[in-house]
Every structure is written in structure tokens, then in C-alpha cells.
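Values quoted throughout were computed directly from the atomic coordinates according to the rules given, and no laboratory measurement underlies them. All values derive from a computational prediction rather than experimental measurement.
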Structure P
Amino acid sequence: MRKFTNLQTDLLRTFVTVVDLRNYTETGNVLGRTQPAISLQIKRLEEVVGAKLLEHKGKQVELTPNGQTLLGYAREMLRLNDRAVANLQQTAALGTLRIGLPVDYSIDFFQSIIARFSRENPAVLLDIRCHRSRELLSALHIDTLDMAIAITDVMPAPHVSIYWSERPVWVCARDHKIDPDHPLKVIAHPDGCFYRKRMIDALNAEGRDWRVSFESLGVSALQKAVLDGMGVTALTRKTLLPGMRTLTPSDGFPQLSNIHIGLFYKHIKMSDAALKLIERITEDVSSFRLPMRARAGS
């Protein structure tokens, strides 16, 4: 008969908190334990799973590959544990949530989820900020956001709970004519955008001349510029609009690399209201974009 190993939530909570805070002493302060007690809990968890989870590099705490594997599961187990307790105790969703949404992705989809959550939980105050993904992740890092939906170049990434990948496609207006004798007109977000990087890298690899003809932070402005025939850009399929056509290798446009989108938060900072919203986003994302991955890194 198979022998089952049980992972205790208190050990997992300590592990996730150490990863988020990168410091044993600060973790002890947050969880109300001494630094030696935190060290013993990490050691106990490593004994239970039979693998080294954390390494010390100077004063930094780093995840091992096994630690990266466990972390996504640990976040999900703690989220389910805390939501189950809140539901059984009929805890009211209260407080203020500071949420970051990306202007460079399908912002309407997530606005709809959050608006529905707000209607169902009127006691929760929402502070929603829309910005580029890089700025959102920086804000999360310094605790000026509670959670964020953001694009990143690689996964796993710090503080990611779930993530999924999409391949952008080249698009232009349905009747747009591309002149092969002139540099390609590119519509793009400003420097630092992952879509822009993928377009430019692909065009440079092909040795193709190009110039940026229109630049804007918001995806809606890029969509309108495409429909107005100002050039070509890269979008995910969910942000395509009627009147656009996709461009393929047969049109002379190389395939673009995937982008990675994730739900980011620090577990130790999460209120009952935040966990309830995270649950809603997780459920809706799973039906919107598969496969979704919960096994995330640091």
C-alpha cells in the first residue's frame, strides 16, 4: 500500500514567507517566532519532502530547483486552506485591495472580473492601477501593490502564483498594403515592452528594415493605430479586433516567441478579501486560457 506524506500548512507558510521576505529574522517577526524556530521549521519541511529547498548565498536566501517546484504548490495549498477557513467561519471580505493591471495585455478581461467581485463585495475598497508590467512588478516588490497581473519574459518568476503563456501574432488592418521597398512601419509600446522586443528581435533576425511609426503605452491606442492603417504590430489573439488580419510566415512575418502572464502576490500580505479575489481570478483564468500552471518559482 502506498505511503502518503502529509505537508503541514504551518511549515509551508513558513517556507513561503521566507521566500517572499528573503530573510529568516523578518519571517520570524511576521509569524511571531524566533529566527532559530524558523530555521528548524525549514529543516523539518526539508526532512518531510526529502530534498533541500533553500540555500544561503551570503545574506541572501535562494530557492533550489526542488524549492522552486514546491513553491507553487505551497502557495496554492495555503490559498485553499485560508479560503476554506474564511468560508467556514463566514469571514466578511473587508479592507482595501491595491491591484495592478497591465496596459500591455487584455485589461478588459480582468477589469470585468474585478468589477464583478466589487459588486459582490461592496465592503471591499479597490485601488486599481494600470501601468506597464515592469512597473507593476516593481510596485509589488516594494509593497505599494497587494497583487498584480503582469507580463514577464521568463517563468517561473518571483511571487507568481499561477501563470500561462501565449504566442503573439503579427497583425495589420484588413486592407493594409505593405510596401516591400520601404522600411516596415511598426506600431509598438515604448522601449521595455515584451511585445516590442519580440517584434524587433524577429525583424532583425530576418535582416528586415523597420521603423516605429506609432508608439503608445496603452493597447487600445495600438489597436486603433492598426485599424487606421498606420503599420503592423503584435497582439495576443484575445486583443484582436474586427477589421484586423493576421500575418504569417507566408506573408514574410516570422513566428514570435511566447509571452508569459502571471498572477503575482505575496502570500503573507494577503487579507481574506484578497484571497477571495485571487480565487475568483484563478477560476476565471482557468476557463479563459489553458493550460494554466500553478507550479511556479520564487
Structure Q
Amino acid sequence: MNALIGTGVALITPFKPDLSVDHQALTAVVEFNISNGVNYLVISGTTGESVTITAKEKKEIINTIIKANKGRVPLVIGIGGNNTAAVVEELQSTDLSPFAAILSVAPYYSKPTQEGFYQHFKAIAQASTIPVILYNVPGRTAKNMESSTILRLAKDFQSIVAVKEAGNNMDQYLELIKNKPSDFLVISGDDDLVLGVTLAGGSGVISVIGQAFPKEFSQMIQWGIDGNSKDARAMEARLMPVINMIFEENNPAGIKAVLKKMNYCEDSVRLPLVAATEKLQSKIATFIAQF
């Protein structure tokens, strides 16, 4: 799956002040990212506020992104949840032909056992007609999908081609990289750890901050893949302050505050999320002015 090596970005869903989807702003963000070297786009992930988007809105967002992309970069679609039967039903009722893969989050809230994780993703792998990226994000799901479970799934199902690992645990990354099948990709979901992961043999990132600094972030990841740690570390040092800022309060309020300062979209988010505080917005504005 060479299409998933490098820099993917977890796209925001821009909203107008009335909280309707801003398709014009979404088109602008997509164009900004593609023209600045991002390798692929991820639709309807956590950063896209997938849990407060309706099924109708999701279809409209997909259509806008496909139209803006014009076939230039691969697209990944988020289809996941904690109701296995509902996820399978969505897979079976969605036209998956425009997508290179699905990104499927580990079941949240339910806190399944490791066997529960395995059986959930077995059902998804069997239902999906395109490759599957597992998404482990214990900070949001309340339960870590252990490396042994991820590796078991990787070895048992050819359609499971990658994991977006976002446990912020370097030991788990290294264990996955060391023991994975040769063609299985370990993709970082932690913007603050991604360079170390890539230099250790990871396949890149599905990033949040990357969509605000696509040229710089994509270059950093490519340097990491090429083993050019000197230039990559210098770019990481430049970007790290804003990476920390965008996760200070909540995601995606932080990244939307950055993109608002860059005049790409409003910073509106849907409840229960709230927009970044004035204090954080001020810090972000200062960073952008100096960057």
C-alpha cells in the first residue's frame, strides 16, 4: 500500500457560524493541502468531527472532497464505531470505489477485551471490499488495543494493511515495527512522536497539524523516511510549539483556530466541543506571525 506511505492529513470539517458545513472552505483546505505536497487525505475521522456529522452531511462532504481532489491523491474514508453490526452495515451500503482504504477506529466506550477487538475487526475485514487501516487511540476509546492484537489481525487478514497508532506510547510503536509483517504499515497518529516513529521504520503519519503546514510537515516526513534526521529534526523543532498548542484544549478546536488565523475557515465546532479560548488563540496568532 504505497499510497499510504508519507503524509496523510485528517481533514477538518469547516462550519459556518450557523454550524452548517462550509463546503467552500473545505474545498480551499483540500486544495491548499494537495498543492503543498500532502500524499493522501483522510475524510470523516475524529478531526472531522465525525461523531456530530449526520449521514447526509457525510455523503455531501465526501462529494465535495472528491470533486476538489480531481483524482490527484488517494482518499481514505473513516468508517468505524462501537456497534460492530452498524459498522458492517455502513460498509455494505457505502460506495467504497473512490477510496484507497477505510480507517476504522477501535470501539470506544464499550471497553472490549483484546478478543473483542479481534472479533470486531475480523467482521470489518470480512465486510470491506477495500483495504482496512486499524485506528488505535486509547486516549479517546478508554482501552488500548495491544500490539499483540494488532499483529494478530495483521497476520490473519490480508485486507488489514496498516494501523494508525495513536497511543502516544513509543514502546508500542517500536514493538509493532519490530514484529509486523513486512508489508504492514505502522502509521503514526501522534504528531509529536511521528518523526521518531518514522526514523525507526514507521511509514509516516495521519496528521492533524499537517493540514495547516502541509509543505513543511510533508517535507519533514519525507526527510524522516529518507533517513535525513538532521533536516527533519530541525523542522520538527520549528513545528513542535504549534503541535503542542493545538492539543492544549481539544482537537479539532485547536487546528481550526490555526486555520482561521490563516483565513481558511471559521473556528466553529459543534457541541459538546467549544472553540479555542482567546488565550490559546492569541498564542497561536503569535506563533503564526513568527513562523
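Comparing structures P, Q by relative contact order in percent (Cα under 8 Å, 6 or more apart), which one has the largest value? Please list the in-between numbers first.
On the way: P: 25; Q: 19.
The maximum falls on structure P.
Can you tell which of P, Q yields -0.33, -0.53, -0.74 when log10 I(q)/I(0) by the Debye sum over Cα atoms at q = 0.07, 0.09, 0.11 Å⁻¹ is derived from it? This value belongs to structure P.
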